[in-house]
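Each in C-alpha cells, the structures are laid out below.
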Structure 1
Amino acid sequence: MKKIYFIIVFISILSFSFAQMTFGISAQQYYLKDENGRLPGFGQAFSDFADGQGVYWGFFGEYIYRGFGLGLSFNNQYYADSQNRWLDTWNYDLNFFVSYHFLGGDFIVDPFVQAGFGIWSFDYVDTEGAKRVLPGYNGDPLAISTYLDLGLGCGVNLGMFGLFFKAMWNFQNFSPVYSNETGHAFQELPVMPFKWVLGAKILLF
C-alpha cells in the first residue's frame, strides 16, 4: 500500500513538473461589424485600448499541461450613477475556456487557439443596497446571456513574465436564462460578436 501511495505522489510531482500555472490581468474591447460588414483590425483596437474608452478590465488564471490549458477569466466595466451610489451598475463577462499552446505555455513565442463558454451580465454593483432603495428588485441580474467563443492568439514570454493578445469570435446562445429565485426568464443581453484581448501574466513553473 505504501508503494502505491509513493507512486501516486511521484506521478503527481512529475506531472506538475511539466505544467504551468499562469495568472494575470487582461483588458477586453468588444466590437460590432462596421457599415461595410468588417471587424476592426489590431491597429484600431490598440488605439481604442490606449484611449481607454469601452475597455473591460479584469483578471484570469490558466493551468497548462503539455500544451493544453484550462482557464477562467473575469472582465467588467463599471458605470457610476451620479445621483445615487446604490444604483451603480456594471457589465461583467465570466468565461471558462480551454486552449492549446502549440509550442508549450512557457516558450518564448506562444501561439495558441482557445474556445470557451461565457456568461455576459448586467446588474447593480451593490445588490443589497439596490434592494433597499428599489421596490420590487430581488437581486437578480437585470439582463443576462450566455455565449460560446472561439479564437486564436499569440504571446511572448520572458522568463516568468509574459504578454499576449487574442482575437475572439463570440456566438450568442439565444436560449433564455432563467432565474433560480423567481423561475422567470431574464431579459436578453446582446453579446457583441467579436473582442480583442490584451493581457500580461506571471508564469509559475
Structure 2
Amino acid sequence: MSSEPTAAEKFENERYLFVNSLLSHPLLSIAYLYTMKMYRSGTLLTSPEFQELKNTPAKYCDLLMNSIQDVIKPLLEEGIGIKLFPSFTYLRVYQPGDSLAPHTDRPSGEISITLNLGCSSEKAWPIFLEVNGTNHEVVMQPGDALIYHGIESSHWREEFTGEHHTQLTLHYVDQNGPYTEHRFDEAYLRSKGVLQGDLEIMSI
C-alpha cells in the first residue's frame, strides 16, 4: 500500500503547494487591519521603481510583513524541505479593475508565497499558475497561501471585480541554490543604486 506523498515531495513533483490557513488569527487579523489602515490613510504607496501596477497601493519590505516572513520561514523550510534565505516582501491592495499580467519573478523570487490577508468581494479572486504547460486556478480564502517556484512558473490574475483584495507575497532563495547572491534582495537593491557599501543584516 503506497503512502501519501509528503508536502516536500508534492512541492518537488508538482512545483507548487497550496496551504490552507497558513496564517491564522490573531496575526492574520493584525496584518489585515494594519494594511487597511495604511490603505485608507493613503500611506500605502511605494516608489515606482518597485511598483508593477502604478496605480495600485503597495509597499516593498514593510517591517511588519518582513517579520511575518521571518515567522513563516521555519515552517516553510520544514514543509518543503529546503533551507532558505529571505529576500523581500511585497504588500499590495488590489482595487476594482486591477489585474496582473502573466509573468515570472526575478531571481530574488526563486521560491515565493502569495498569501491572502483579507478582502471585500462577493466571490473569491483566483490566481492562475502555469506549470509545465498546464494552467492551474487556485482560490484562496483569507489566511490561505500558495507556495510556488516564482522564477519558473508564470502566474497572473484576471480583472478584479470586488471592492478590495489585500495580498502579501513573501520571497526567498534556496540557501544551497544558485541564487544566494539575491538573499535580502541585495543584488537588486545594488542594481537600483538603493544599497551602497556593505549590507548589514540584523539577527534577532
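Kindly point out which one of 1, 2 the value 18.5, 55 was derived from, the read-out being Rg and Dmax of the Cα atoms in Å, for residues 93-156 alone. Only one of 1, 2 returns 18.5, 55 for Rg and Dmax of the Cα atoms in Å, for residues 93-156 alone, namely 1. Thinking of 1, 2, which structure, once helix-only ellipticity at 222 nm (-39500 (n - 2.57) for each DSSP H run of 4 or more, over all residues; to 500) is computed, gives back -7000? Derived from the structure labelled 2. Of the structures labelled 1, 2, one was used to calculate mean count of other Cβ atoms within 10 Å over residues 29-36, giving 18.1. Name it. Matching structure: 2.
When distance in nm of label points 7 Å out along Cα→Cβ at positions 21 and 53 is calculated for each of structures 1, 2, structure 1 gives the greatest result.
Quick check on the output: 0.95 is FRET efficiency 1/(1 + (r/R0)^6) of positions 69 and 181 (r between Cβ atoms, R0 = 30 Å, to 0.05), derived from one of 1, 2. Which one produced it? It must be structure 2, since only it matches. I have -0.26, -0.97 for log10 I(q)/I(0) by the Debye sum over Cα atoms at q = 0.08, 0.15 Å⁻¹, calculated from one of the structures 1, 2. Which structure is it? So the calculation was done on 2. Taking distance in nm of label points 7 Å out along Cα→Cβ at positions 85 and 149 as the criterion, the top structure among 1, 2 is 1, with the largest value.
Structures compared: 1, 2; top value of relative contact order in percent (Cα under 8 Å, 6 or more apart), i.e. the largest, recorded for 2.
Bear in mind these aren't lab numbers, they're just calculated from the coordinates by the rules spelled out. Keep in mind that what you see is a predicted model, and the values were worked out from it rather than measured. Cβ atoms are built from the backbone, for glycine too; each structure is taken alone.
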